[in-house]
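Structures are listed in the sections that come next.
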Structure P
Amino acid sequence: MLHSSPCFLTPKALRPQFPLFVFLPGMDGTGQLLRAQTAGLEARFDVRCLAIPPDDLTNWEDLAQRVVDLVKGEMIAPRSVYLCGESFGGCLAMKVIERAPELFDRLILVNPASSFNRRPWIGWGAQISQHLPEVAYHWSSVSLLPLLAAFQRISSVDRQALIEAVRSVPQPTSVWRMNLLQGFEVPSEALRSVNISTLILASAKDRLLPSLTEAYRLKANLQKAEVVVLPESGHTCLLEADVNLYQILEQYGFLQEVA
């Protein structure tokens, strides 16, 4: 049986004259949840969003290499490249930067899940969930959504999109990706060697992970990092109506001049 490979979702209108903006999604891997931010970003970027197939059980190293290959495939002419990773995608972004730092000009980490192994109860949940009947697994994954999102800050359309994205991940894939997060590590010396301007978005009301603490830990290890605290946001902050990623990049002087 052939399995599909991770690929880039592309917008209807390509903008090769703009910097490339590569988004690496959370554990759902669908790439569909960036849509709340796409309109703003497309004003200044040529946006690509990684989509990881629901049957994909790739390890960190191979997944990072796939992203590197996809980015190289977009570089028909020299241009700036922004790499943005959210949650699971934040961990993947760090693996990608470790592998090919020369490709990227800016790094954006949004509530990166690199603190996953400091939440032991999530790891226990991963071990338990692999033994659950399929119906019970789907019920348990949806029941955890209040930890994942501040629903009162998300529109009903985007709330439904989040539910559907969570439901789309098969049980074996969910267990696999949680195990990847449980074993995730980028050595401090590798982070200290990253000489790329980095913006870390951290939700102060993240009930899933200690994202604020993790943001400052990463900042201490990265040469050129700044932390942006989102005081009222939950873990899936990019779905929230009051969070505009493009405006944040503009506000913090993170946009390069377009030639």
Structure Q
Amino acid sequence: MSRIPATFEALRQAGRKALIPYVTAGDPYADATVDIMVALAEGGADVIELGVPFSDPMADGPVIQKASERALAKGIGMAQVLEMVRAFRARRADTPVVLMGYANPVERYDQKHGANAFVKQAAEAGVDGVLIVDYPPEECVAFAETLKAHGLDLIFLLAPTSTEERMAQVGALASGYVYYVSLKGVTGAGHLDTAAVADAVPRIRRHVKVPVGVGFGIRDAASAQAVARVSDGVVIGSRLIQILENETRDNAPLAARRFIGDIRTALDAL
């Protein structure tokens, strides 16, 4: 069973907001990802989104695109990502892990290993949820059922351009949480409009019964606090990747823990 609902419920009862960092598997060092994930959990991450490297990450800005390119150059694919989750689970049993990526690696994995191999092996590895950027809700009803049968949550993106109809479609299938993209554009963009987020989240909640996390454009404690005031959690990716790409192998986990620890302190101060 997924750890995500219990995590959000514990946070709700404690009056706290979820902190959800994103890192690309295999970047900046292929052998550092598990150490970085452990450091993020130690620093206060409630859920970790682990990016599956892909050659055409259309929703991602240049920072995460380059992270994917670096990871692919190191030979990181779905098999390696699942092994990283297994290794993380051996060291940290409680922090939920969500795989975030695109349809191509998932479908290619099933082609190589058999129908539903990805879902089965993700569950066995200790994955809690899956976010496939280019799987719209109307095309993945069967996928959602397969995930649910294996105790995994299916997480969807919503955006400022999402219609009421799309929100309702997502609400019918989503579990775990939904990820609201606070900006029009790609990851790492600037100009976070917290007033617009504050307006959008109640509209989403009319259709979606799971928690709402907000990402894109969150870069520091101040922007994280602003978003957390009107949502159930914050997602931080590009800024964390920028920090890690300038660190040595030994310092990368420490830098991750320090950055996330500062954000955690800011959220808990609300």
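Of the structures P, Q, report the one carrying the highest value of distance in nm of label points 7 Å out along Cα→Cβ at positions 12 and 228.
Structure P comes out on top.
Computing helix-only ellipticity at 222 nm (-39500 (n - 2.57) for each DSSP H run of 4 or more, over all residues; to 500) gives -15000 for which of P, Q?
Structure Q accounts for this read-out.
So if we calculate mean count of other Cβ atoms within 10 Å over residues 172-179 for every structure here (P, Q), which label has the highest result?
Ranking P, Q on mean count of other Cβ atoms within 10 Å over residues 172-179, first place is Q.
Since every read-out is calculated from the coordinates, none of them should be taken as a lab result. Source: prediction; values computed, not measured. Cβ atoms are built from the backbone, for glycine too; each structure is taken alone.
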